[in-house]
Structure I
Amino acid sequence: MTREIQTRYSVALIHDWLTGMRGGEKVLEVLCSLFPQAPILTLLHNKGAMSDIIEQRTIRTSFIDALPLKEKQYRYFLPLMPIAVEFMDFSPYDILISSSHAVAKNTRPRRGALHICYCHTPMRYIWDLYDDYFVKGKSTLLMRIGMDLIRPALQWWDVRTSNRVHYFIANSYFVAQRIQNIYNRTADVIHPPVDTSKFVVSTHDDGYYLLVSALVPYKRIDLAIEAFKRCGEKLIIVGSGPDEKRLKQLAPRNVEFLGWVNEELLAQCYARCRALIFPGVEDFGIVPLEAMASGKPVIAFGKGGVLESVVAEGEARTGIFFYEQTVDALLEALKRFSTLQFEPLLLRKHAEKFDIRVFEQKLAEYIEQRIHGWEKSRDHGER
């Protein structure tokens, strides 16, 4: 039915920015599959940084896309993002479907149009993770002063414009609660997808632990580095990001950085590891499911969306949690992990509950239901 919708209505997909492939972009890929004719509207686009399904789309950007240094320093343009969103033209579209962790949800639909938002999180930079980004040692003095000044205005704008969304979808119950707390809005939950077909169950390992993450402060990769510095076990870190230089300076010889890797090599990294280390608080976390799809257990900080994807008790256990975000707690979890056994095929079976095909079906059914309700309200003159 989603393809039939496009014969009757003009649909646009909205995404914050297109600078690399992470969890949010996997959701955008599914939306692209559901709406093959819809253009993507975004603040900026680093050409070639996205998958083919996204790069082949008609992509329309804001004035931020023309600014210097936007390829790597786009986060510095955060104060300009509300202005950019307000100046973008969404009036040609009957239906807006946004995929948002920042300002895509704040797009203004024209009168009578429908806006459905798949929200990965309220804007973490100005809400609960503000101190992780803008503290001494992780940002410049000028940036900290500037953000302290403009943060209240950004929060005010973010809350005020959240009513431009008619229906929120949250990627976890954890995020749904944050949407309720910040915007006083309810959200339906559809967990994000993992493409289990890209991973093969492995029953052996090469003795190392694996951490797969963007290298940004709130991921708490520094905590994992210090823990492995103490225990001496090998840790391989896959990912890149603005915190890379600082983290490499902290790392001992038994911690290896691979940088960004392609999908084939990433699957090999999962298959050959002993377990995945997941030390941060995530909105949901697709990475643990990729590890489980490879038959590998997860050692995670027990807070946030990971509580909805990792099973830490009973015969169906797929990992273990540590409940204090400290080096000592992670070291204790590593010690406890060494005494446990996990069944790779059981881990794979659990991951398949979140497979991309399951997600695509749930998302399509949800969108079709909301559009049907919107059509009925239009027929009755309610919009």
Structure II
Amino acid sequence: MPEPIRILHVLGTTQLGGAESRIMDLYRHVDRERVQFDFLVHTDKEGFFDKEIRELGGRIFRAPRFRFYNYFSYKKAMTDFFRENHEFRAVQGHITSTAAIYLPIAKKAGVPLIIAHARSAGVDKGIKGILTRVLRRNLSEKADFLFTCSELAGISVFGKKAVEAGKTVFVPNAIDCGDFEYDGLRRQKIREELGLSDKYVIGHVGRFHYAKNHEYLLQVFAALCRKGDKDYALLLLGEGGGMEAAGNQAKELGISDKVLFAGNKRNVYDYYQAMDYFVYPSRFEGLPGTVVEAQTSGLRCLMSDSICTEVMATELVQAMSIKESPEKWAEYIVDTQEYERAGHKEQMEKAGFDVKAQAEIMTGFYETGSFQ
């Protein structure tokens, strides 16, 4: 039997995050006798998915973290890496801030397929965001394929001209829909474990980062506690640098006894079962897999209108501006908190968000370099 072709995914880390989770979902479902994934990450630290990657047959390579001032040493490190490791069928770059550096190097080293994958429709605030935009200003010219999880992400990363010219390929952030289908027994079990059986649970899943806007979420929840007619709890999954600040803010708002910081969870699908309403006021996103997961679980969702419309696959999702007051968000939640909970697995599958179907499509693409 011939050896499987190998695809190199370039990431910051293999920690639990949106892009990482979607790649791992795909990795679990591709035919690994035909296609194998490897990972080039910009950290020396062991990641959340490292053990599973190795168990599935993947390799993990490490690169220095890019810090702008080390442009030339970073470029040399990537040149050295691809000089020694160019046996990949494709290199798929998920770090678009530096993709314009490493993708041409991979191409020159002889990698047949060069892919840039846009996964976010925004950048960090301040000088870092400005420099990111400068670095990827001509990225659309340096890859064979331009993947994007949404039109907004494509415009942000590759530019409006590339999107309007049809140069981008929409690749949905697909999940294993069966894992997230609503299950009343699982709901009861996890709510008992968390001590939330008698609460109305507002949920959020995401790393504690500027983009996710936890400070606004906490203000909305505080307003909800003042306006609503239920015993509310806020269930937060995720970790990150802003976690301590969020905890301090919860204390200042007088809601810390109602907020549960649950951290990262491998069985995240069980935690969606425990929720009653999903709130997601991000400043920017690509296409949030969390909103896909929440809909599949049958949760009503209120999200920021800065998030792409492609994620609104069911009637469960409503968008509202984060320029509105937190009180207005709270009022909407109160007005819509009563609904019949049911799974939307089939609807999400038909909308293209099932990873099993995507795995077949992507396996064929990796082998042929075409979606035909």
message: I have 17 for relative contact order in percent (Cα under 8 Å, 6 or more apart), calculated from one of the structures I, II. Which structure is it?
response: II
task: For the read-out distance in nm of label points 7 Å out along Cα→Cβ at positions 188 and 204, a value of 3.1 was computed from one structure; give its label from I, II.
output: II
message: Computing distance in nm of label points 7 Å out along Cα→Cβ at positions 284 and 308 for each of I, II, which one ends up highest?
response: II
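Where a number appears in this text, it was derived from the coordinates with a stated rule and is not lab data. Small disclaimer: the values here were computed from a predicted structure and weren't measured. Cβ atoms are built from the backbone, for glycine too; each structure is taken alone.
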